[in-house]
1. If distance in nm of label points 7 Å out along Cα→Cβ at positions 342 and 414 is computed to be 1.2, which of 1, 2 is the source?
2. A value of -11500 was computed for helix-only ellipticity at 222 nm (-39500 (n - 2.57) for each DSSP H run of 4 or more, over all residues; to 500); which of 1, 2 is the source structure?
3. Hey, semi-axes √(5λ) of the Cα gyration tensor in Å derived from one of 1, 2 reads 57, 21, 18; which structure?
4. To which of 1, 2 does the computed value 1.00 (FRET efficiency 1/(1 + (r/R0)^6) of positions 310 and 406 (r between Cβ atoms, R0 = 35 Å, to 0.05)) belong?
Structure 1
Amino acid sequence: MNKKIITAFLILSLLLFAYSIQKFIFTYHFSSAQVKSNITYLSSDAFKGRMPGTLENELASTYVKSQFQSSGIMPLSATYYEDFNVVYPQKIDGLPCLRILDKSGEVIKSFEYNKDFKEDTLSFKQNHISFSKVSSTNINNDFIKIVSGNNICVFYAPTDDKISFRSSFDANSKLALLIIVKKDVLKSIKDYLSKDNNVDCYIPYRENTAKIHNVLGYISGRDPSLPPIVISAHFDHMGEDFSGNIYSGALDNASGISFVIEMSKYIKSLGTPDRDIIFAGFNAEEYGFKGSSTFAKTYYSRIKDGKVFNFDMIGGSSSVPLSIMGAKKDNTNTPLVNEVSNICGESHIKYKLMFQDASDHSPFRSLGINAVTFCDDDTSKIHTPSDKAEFINTSSIDTCYTAASKEILTSAFSKNPIVLYDKFILVFSAVGSAFAGIYVVLIFVKNKKKLQK
């Protein structure tokens, strides 16, 4: 009896080991190096900062679609695209200028673009402003505020005196035009105004409307009636300025969409999940979460009881802890925030909690849908031309993968222990197989001795 039990156990161990090895070989293994490779491509100069409304943003959406297709991810609707319209800043003819005119209209001083002044991309309801001291409603130490008809225009000097930062575009902004200037330039403008000169500024942008796309695919689960999992990131960024400086957006957010692309390949290779898994590349996050808002409202009835795992700025400095971001009204006891926090604690991952409506989890939380954003809160280069792929840290990507994949797989494959406990099964079956080998050898030696007698 004991021999039969031992034999059965050993046979089972061998079968499990063989299956585990086969599963290991045919499973696509998540690679932070491949994530960085995709980041490098999407943040290259060819995409010119992926600003919504531009050809390069369209090319970025085409690339995300091609990656989903190559992973075997099916389109969520008739196509991979979810179309929607946005107001965007469109470049027009002309050159940016900031100059001082005397009372007769002669130019007495011209400031240099990208050295002395630059557009802040918050709003372009107005692209040309001329004003004097009389029309200036507020001259402050750090800014000049001008009322131009029904519009408000502001010239301001940042505290760090750097003018490379670009704000996210906001078609609903109360400001009509926002110009960044160096501190000494602001002081100079005030001096010229005090002598009754005029300031004239032109930025060749106008607000226009464009049709752009989210990119949506999914893996069909065993039970489509179960609430799905959404794995998402935005792929748009801030374009380029009039000097040709490209806001590459490597960390923000070529990193997040590249992470999602890699996750789609990995999860697809694991087999059929319990429930549908939706992979979403959101557009126009930099315009106020337009893409994620459109998706959340359109698919609300399907995803209302699901979970959204969003990725924004993955691969920052290794000195920065992984951030789990919930919405402003969330707290440490919010279910999904709590679940992910526990996984980080159990995995000895250095993390911090943030509660801000600062990424694409926000539209979902406003509708009561479970959602968190994983991010590295490394803002040292964000929204500047310095956000390049060379600064991406693959160890931070691996940390995020460790935290996120555990919660995603637990939610997606709760009825498949082979996926959830694959490493344990592999080790267990390997040990069992080793005992099987020893057992066979001992039996062989024992039988040989009997024959010799």
Structure 2
Amino acid sequence: MRAIWVKNFLGTACIFLRQFNAKNALSFFVIGFLLSGCGGKSISLDEVSDSVNARSGYQLTEKTEPKTLKLPTGIDLAKGITEDDAIRLALWNNAVFQETLTDLGLANANLLRAEILPNPNLSLFFPLGPKQLEFTIRYPLESLWLRPQRIDIAELELERVTKNLVQNGLDVIRDVKLAFAELQLAQMRANIADQSADVLAQSAALADARYRAGEVSELDVATATNTALQAKLEASLLVYEITVTHESLRRLTGLAFSEVKFIQPDSYYPPVLSRTVAQLLEDALAGRPDLRAAEIAIEVAGENAGLAESEIYTLTGMFDSNSKGSENMFEVGPGAELPIPIFDRNQAGIARSKTQLQRAGHRYAALRDQIAMEVRQAFARYLQAKQSILAWRDEMKKPLERTVEQANKAYAAGETSMLPVLDATWNLFEAKRREAESIAALRRAVAELERSLGGRLDLILVQK
């Protein structure tokens, strides 16, 4: 029985080839070959890395094993990690960022899916009993003329994903810089608290010695001792802030299970801004990769709206063959299957695509507003932090140092009590804390400003 089926099937195929002449067959295969060769352009991680590098000066790398630590060239964990090292480590090992990078592979796979033509379907009915051998080949012909449009959509979506990945890389750089600013602030506050506790402890010891000599009252001793104890307690608690910020950096850089020391620079020199906030906003609108991604999302939504209307009509080409009787005669012929769009005209798909187009437009407008807010806020905080540093360093700290010196001289001469000395000393260290906070605020403002502009300030200013 199996031999008869095979014989009948081969006989039907021969009849089909005889009726479908060589010229038409050649044309069919040439068209199919050309259609299968018209594919989209994939995007590699190297291209994303080049875009991030052009904006920030840092490269990306592909991490194949999620649980392994990959070190960039020149980094030695035993020697400590600078801010520059931490950024490179984060771009290579941050688990959350590495997860987002897999979106590139998914988008490339979607492009490949759009390029591939669907397979024909073969329906085969076996000649059991009175039933004759019959088979039908069906092919969705609309896939041939809808394929270029689907490839265009997949390419746009791939570009959108790429732009968002570049923005994610800039976000990682910003996060590392913010964490370094917080770590520096915690370390400076702890150092200032230690110095304050030491000075106040010396003042308390001096007050106790003078009390035993009968030069000051018991109230002066109690005041000095309580102030010294308060400073010591504050210094001991600030150590935990260093640990907390240190752990944040370890997570960002992928060093959560590695012992490492983060090294702060001796001084911080912020870039000098020679552009107005309006010019910076113009730079941001022209350079932010996520804004470009939002523009592409509108294009994708528009293309999907057009595709939804094209999908109303579907056409299936068919070739049907069946055997007749015992003489091994076959009937073969082409056919078509076309749904009549009386009830379903893809109303739901068209309505959905139009809504997505509206959503993409609103999202783009919302992102523009957000960028304007981010640039203006970051610029204002940049100016505020610079002015604050000058105020506390030049206008407040120096006069307070002179006040402490004068208060100590007056106390030593017996002209005043311990209280003015403690107040002056406390105010001086408070000024130093404010200066440290202003430096951290400046570093945060620069990091946020760079992120809001879509790249490192010095690179952007050079390009302009």
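Here, each number is a calculation from the coordinates, and none is a lab measurement. If you're wondering where the values come from, they're calculated on a predicted model, not measured in any experiment. Cβ atoms are built from the backbone, for glycine too; each structure is taken alone.
1. Source structure: 1.
2. This value belongs to structure 1.
3. 1
4. Value 1.00 for FRET efficiency 1/(1 + (r/R0)^6) of positions 310 and 406 (r between Cβ atoms, R0 = 35 Å, to 0.05) corresponds to 1 out of 1, 2.
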